[in-house]
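**Q** Pasting the structures here.
Please treat every number below as a calculation from the coordinates, not as lab data. Remember, predicted model here, so these are calculated numbers, not experimental data. Cβ atoms are built from the backbone, for glycine too; each structure is taken alone.
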Structure I
Amino acid sequence: MTQALRITCLGCCLAITAGCADKQPDTFTFTADLPPGFGYQAIAVYVPNKGQTCTVPGGRDTELGYNLQWPKDYLPNAEIPLYRTVSGCPLVVSRIKLVLSSIYGPHWLDSSRDTANVVIRDELEEQYKGTFSEAGETVFHGQCQWLFRTSGKPRVLRKILDCKKTNPQGVVGTGRPFSAYTLDQLPGKTVRMRIKLADEERPYMKDTWVKFPKGWKRCMGDNFEDQYAFCFGNHKDFSGFQMPDGRQCTIYPGCTE
């Protein structure tokens, strides 16, 4: 091989290597730090890319789901494509619909869930746009709290998950956990949702339980047929209730005084 040919081939190799090095990844990672016993499900939603006039018939296959069988086969990391082509139509990710779930009793029906959201746009005002560390990671925060109530004539205790966004210091705001990014921020990056569990539970409805030093007691109301059973100032007449595991209790969360 001549010297000129060797130089030419070397130039081609360097050009190919540089081209590969400059190519951006076409995915990003979504992950979550959650309280014990919690999991998330995610659905990445895709829309026609900017400038495209095509549509996908019936909107079929324009969403990708992750951890949809929770708690089976749960994976904390989800590798999400930025772009897809469906029915010949170039698509781009526009949001991630998130569901936070947890089980509070012995049966899978003893569970509750709430939502969170990630929005992705071509452009965003700086005040709404998430920021990334030098390591390529961004974090948004939230807090979930258990709300308890009773249901049915035997007054079985049920729990509802209520999740709100917070700032990094843990100050609770209004609305569900949320973050937003521009499309050009995301290639090869990691978006982390960090959720904490509130230290205390509280009644789902006001004026239905009374707090004592050892826990909460359920107001009787008119009788066991009274599903709302508001206290209306009566802090002497209380009813028992049934825990999800079948125990008969008089106070929550300790069951007995």
Structure II
Amino acid sequence: MDFSLKQGTFSTGLPYLAFGSGKPLVYLSGFTMTHTVPPPGPQRGRAARLVAPFVAGGYEVFWTNRRPGMAAGMTMGDVAAEHAEALRTRFAGPVPVLGHATGGSIALQLAVDHPEVVDRLVLASTAYALGPVGRHFHRDMVAAAGRGRSGMHRAAPGITRNPVLQRLLVAPLWLAGRLNPPPPDPSDMTAMLLAEDSFDVRDRLAEVTAPTLVLCGGRDHLWPPEMFDRTAAGIPGARLVRYPRRGHNILAAPEFVQDVRSFLDAP
């Protein structure tokens, strides 16, 4: 992948990696344990592969994380306000925003509270609020972080509904958590998890004015399917695309890339 890369910080402290050149596309990342950009090496390589199809389509993709040093008690509205000010300062007008998972929750809150900064909205693996499985997982991760552990083994119910497979997944997920423990200071991670835990814009979906595409995996059990349905139905003119055989991480799926590029490039 041969394209330009710049590392920077938006005016409100949000760190970003800017890949390529051309029309701006703001990508709000999914959950991360630290509010940093992927470091050089395998993590940055994965981010580059993720955005490469959009860079090839003529976009400068701003891979964006949350602000380091989040204050305890911040709400999703507070987080969205920081993003809105960052986009106003950096860009001359509204820009397309693609958010995945936690980033999708922020993107949706941003589009509800600050519609003037969002040109087109792509919501990947997210809904108007956390689903019950996702909510339990977040709370388990907060509790585990307080003990210096990751709590990743609690993710099994979000991967499969089969109780036997859930039990089989506990060990490899636990090992993955041991290999990728929470940072010594998990306050940013905890603040973001708790902000998303109280996130709920179901009654405000009609306030979204940007053209919107909602995408989800049919095997993403962090939310019940009807929550994705209600999210798309509540946003005026939104379209829902469900990939029956995909789980939570739909970003690298060829059909996802094709659907998102077609949506972003439409007149």
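**Q** When distance in nm of label points 7 Å out along Cα→Cβ at positions 131 and 155 is compared over structures I, II, which one is greatest?
**A** Details: I: 5.1; II: 1.5.
Checked I, II; max of distance in nm of label points 7 Å out along Cα→Cβ at positions 131 and 155 sits with I.
**Q** Determine which structure produced the value -13000 for helix-only ellipticity at 222 nm (-39500 (n - 2.57) for each DSSP H run of 4 or more, over all residues; to 500), calculated from the coordinates; the candidates are I, II. Numbers along the way, then the final one.
**A** On the way: I: -2500; II: -13000.
Here the read-out was taken from II.
**Q** Now a separate question. Could you tell me which structure in I, II was used to calculate distance in nm of label points 7 Å out along Cα→Cβ at positions 91 and 235 as 5.6? Before the final figure, lay out the partial values.
**A** Details: I: 5.6; II: 1.4.
Label of the originating structure: I.
**Q** Let me ask something else about it. One of I, II was used to compute mean projected area of the Cα convex hull in nm², and the answer was 13.2. Which one was it? Walk me through the intermediate numbers first.
**A** Values: I: 21.8; II: 13.2.
Checking each candidate, the match is II.
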